[in-house]
Structure formats: structure tokens, C-alpha cells
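Right after this note come the structures.
Coordinate-derived values only; no laboratory data. All values reported here derive from a predicted model rather than from experimental measurement. Cβ atoms are built from the backbone, for glycine too; each structure is taken alone.
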Structure 1
Amino acid sequence: MRLNNAEEVKKWLRGIVHTRKELKLKIEFYKGLCNDFEKAPGFEKRIMRYREEIGRLSAKLEHFIEETDRVFETLDDTERMILTARYINTIGWDFIEAKVYFSRRQAIRIHNAAVKRLVGQEVDGL
């Protein structure tokens, strides 16, 4: 999927944390099922299916993290720092200036420039 404009970039950026959390929660869910059924007789096929799902979800999570890192590598260090603070660490603008040592206005300018640089990037839709 191509990020065609700034709004699509922002939407993708906002979804990073949610996608990672969702995939991690699903992995933990299936791990829990494996643990619950491991000692019960007759559930070997289900456990195999759950382990396959864990593997599939783990690969998907790893790919998503690599994809995110690849996109962020196209930015300079300052832009990466601002976008990481804003979208990965979910820090609000009120606290960003303390975290990244830029004024709020300057941080927003850097953010907007970084978003514009990401327009046109190809990302995998999950």
C-alpha cells in the first residue's frame, strides 16, 4: 500500500502501536490456550494448530516491526526522534518539548516535515 498523502501517513503512524499490541495480545492468547490444553488428552491437533497460529502471528509481528523500522530509516535522526516520541511512545505534544528538547512549535514543524517526507512510501497492509 502506498501512503499517498499526509493524512494517510498519519493514519498509518497512529496505527503502529495498536497493530503491535493487537498482534502481541493474540500471540499471548494462543500461548495461553496451548498451556491450558497441553495437559488435557486428545487436544494434540488443537495445540498444533495454536502453535502454527503463534508462529504465523510472530512472523507477522516481526515483519511489521521490520517494515516500520525501514520506513523510519528514511528520516533523519531528529525527525525519527519526534515521530517515535509521538507515535511509538505515544507522548502528547504537551510533553514532547521536554522529551525531545525542542519547543512545541519547532517539534510540530519537524513532525510535519517528516510526515511530508513519508508521503509516497510503500508499506504492507496487514
Structure 2
Amino acid sequence: MLQPYIPILILLIFAVFNAILIVGASTLLSNYRPTAVKQAAYESGIPVIGDARERFSVKFYLVAMLFIVFDIETVFMLPWAVAFQQLRELGGVLFLEMLTFVVILGVGYVYLWKRGALQWD
């Protein structure tokens, strides 16, 4: 009854053994010597100034979310382009659907632009 699960159990045991082996080997074979310079925070070569728990403006997060939304919307256009090439008999309908989609995106972008969401003040 448990015979079909034996390969999964073997794979699980191999994965755990392999992880332990790799971590152990890297610990034994490494020549890491911690120093104050190595343990200091490093950010593009710029010395650390201030506290890491600094408050950011809400506009920073708003611009980040807008970027993600418009980026995901752009990703949705790639499968549409493939389908548009393959389904030539529905080309007019597919084109109108994408045109509607782009117009809605454009209206949203203009709305955000007029509201000042993209201003970095």
C-alpha cells in the first residue's frame, strides 16, 4: 500500500542529506574571518548615514504600486499579441478588445497624472 510513496521518500531523504552535506562542507572548507569592515552594512559604496528605520513618503509606495500595475498590464499584452497572430479570422474583435483595454489604461494614467500621483515632491 505504501510502495508508490517509496520514490518520494527516497527523494526527500536525498534532498535533506544533500542540503546538510552542502552546508556542512561550506562551513568546514570556508576561510571566513569576520572583521568590522566585512560586517558593516554596504550600500553601493556609500557610507551608512542615519537609521535604517527611516520613514518614507507614501508617494514612494504609490509610485511603486503604479509601476507594478502598469508592468503587469503590459505583460497581459504579450499573450494577446500571440493570439492575434494565430486567430486572424477574429482579428477585428481582438483588436477592438485590446484597443478598449489600452484606452482604459490611458484614462487611468491620465487620471493619476492629473491628480499628481506621479509628482515626486
Structure 3
Amino acid sequence: MENCIFCKIVAGEIPAEKIFEDGNFLAFMDINPRSPGHVQVIPKNHCRWVWDVPNVGEYFEVVKNIVKAQQKAFGTEAIWCRITGEEIPHAHIWIFPDPQISGDKNDFQGNAEKIRGKM
């Protein structure tokens, strides 16, 4: 979709600190994090809602793998999830460690390296 910010991130028109990317999905650091390690996971093809994603099982496997890496990277079992779509009209899943954990939530590169290092 032409004016979709997430589609522009997928196309490389807007930079993002990537955590994971394959042919169907992209995970990147949220620019307005709720806690250190806050990640957005999106389908690369524009879908309005999560339930419109054709390979939704594969989508949730990607989310699960990133959550497991977040748990190890931040030393917590508490990873919060929000399946959303009202702010940006592109399917996305927020996954972020408990906001009570310590660390700099705006250290996008450092937090991304921690997560990638545990995948």
C-alpha cells in the first residue's frame, strides 16, 4: 500500500533496526518502545489485519522464536504481546519484555543485538 509506513519499511524506504527477516515476515525494533527490546513483527505483504495473513501459523512461529530470544536476552519469562492494527493499517504484533525490566528502552541497536544474539 502506497502510504503505509510498514510497507515503506519493508521496501527499505524508511530505516529500521531489523531483528529478523525472511521472504514473508519482518521483525524490527519499535521506535516508541514500551520497554527495552520492544519488537514489531509484520507480514511483508500488506494485510490490514493479522487474521488476513494467509500463512498465519508461520507468522506466529516467527513471533514465538523472537519471544524465546527476548526471554533469554532480557532474563525474563514475562514477554507481553499485543495483536493490534488500529494505529497503522497493516497487520502487526507487538512483543515486548515486561516494562519493569531494567535497561535503556531507546538503545535500539544494543537491544536488537541482544535479541539477535539469542536467536
As an exercise: semi-axes √(5λ) of the Cα gyration tensor in Å, calculated from one structure in 1, 2, 3, equals 46, 35, 13. Which structure is it? 2
For the read-out mean count of other Cβ atoms within 10 Å over residues 64-71, a value of 14.6 was computed from one structure; give its label from 1, 2, 3. 1
